[in-house]
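K.L.:
Next up, some structures in structure tokens.
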Structure I
Amino acid sequence: MTDTSRLETFCDGVFAIAITLLVLGIRVPGVKEDLGAALLNEWPTFLAYLISFVTVGIMWVNHHRLFALIERSNPTFAYINVGFLLFVAFVPYPTELMATQFAGLNDDGKRLAMLLYSGTFLAIAIMFNAIWLYASSGARLLKPGLDLEALKVGARRFAFGPPAYLIITLLAIVNPYVSLTLVGLLAVYWMLPGSAPVEAPRQ
């Protein structure tokens, strides 16, 4: 067993890089283009950037909240976190792909791009829950003295994530615009007070 400091530092670095790379998907208009029209045409890119930035930012906040409860790490726990970061680091790609397809006229392309975009968040939500379930099972890696019953109640809010993103991902096949809207609304939900567990009071 080891402490979590190095793992937290690594996770923070991946989050920082992923969230910074999002801005690279925003195209800078050329000097010969009408700037106003070019910026208006980039609305899918700006919207995708905003939703992805907020969503990844919220994931980082909640990941930090989890580690406020976790005292120790082991190789299995570290590998689960690496699996989680695999999808976090991937977010800039489906973000840019989705924005590009939404700027075009190909409906099939929009559906497929939105399927990949929302599916990435589904994978992240699943891995996020895996992190917590492994750490909290039998209080395996948790700090001593925590109210485990209160934590179980709070963890149910995290469990809401995978089924919600699964529904959103399936909706992408039917209507990618509705799916994108729901991804944005879900990001707003995660920011609401009480939508995610916080450090439980000590017994």
Structure II
Amino acid sequence: MMRVLLGRYLATLVAALMLAAGLSASAATPFKGTDISHAKSYAQDFRLTDHDGRTRTLADFRGKTVVLFFGYLQCPNFCPVTLARLAETMQLLGDEAQRVQVLFVTLDPERDVPPALKDYVTSFHPAFLGLYATPAATADLALKFRIYYEKIPGPTATSYSIDHAVFAYAYDAQGRLRLLLKDSLSAAELASDLRRLSKMP
């Protein structure tokens, strides 16, 4: 049921993003992901702390294609599957992977402390970087990036789960928002899109 609800939410969100970007669902595009390059009102920048304690903004990654994904460490399915797929993507990219940066933003900063965040993301790929903020700043960032998330209470105060959006954003080497990457894309499709993005002026 959760998968169905998230799927419906994602489909609605994609349609809304395309409308907001002034795109047509039938518009020709060379990408497997959804082209949202005309969108300027959301997901433009962030100010977060990385798992090594450094303050980061999107400008820190200029010169690289950036994939930005929101999740949490205790996620039972979408997050580990997505990060594993992105790790496979990096393998498919070969030497070109040096020009790609994957960023994982936690939606659960209360539990996802920096050492655990670092161990988690780097277990998928050593170049992956975990980012976090305070709970209040995380909520504000989610609004600015149009990321749905909701805590689902568990049997104890600390055993909650989180329903959340399961797509990623991709930025070109100049830091411009370009693509919405649905979780249905394969590693080969992701690699194709990231190669194409890396060659854009």
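A short reminder: the numbers here are calculations on the coordinates, not readings from a lab. Predicted model only: the values in this text are computed from it and were never measured. Cβ atoms are built from the backbone, for glycine too; each structure is taken alone.
K.L.:
From which structure (I, II) was distance in nm of label points 7 Å out along Cα→Cβ at positions 35 and 179 calculated, if the value obtained is 3.6?
P.N.:
Considering all the candidates, the number was obtained from I.
K.L.:
With distance in nm of label points 7 Å out along Cα→Cβ at positions 115 and 163 as the yardstick, tell me which of I, II scores highest.
P.N.:
Looking at the calculated values, the largest one is II.
K.L.:
For relative contact order in percent (Cα under 8 Å, 6 or more apart), the calculated result is 30, so let me know which of I, II that is.
P.N.:
Derived from II, not from the others.
K.L.:
Could you tell me which structure in I, II was used to calculate log10 I(q)/I(0) by the Debye sum over Cα atoms at q = 0.08, 0.13, 0.14 Å⁻¹ as -0.31, -0.73, -0.82?
P.N.:
The correct label is I.
K.L.:
Still on this structure, please answer the following. Work out which structure the value -11000 belongs to, where helix-only ellipticity at 222 nm (-39500 (n - 2.57) for each DSSP H run of 4 or more, over all residues; to 500) was derived from one of I, II.
P.N.:
Traced to structure II.
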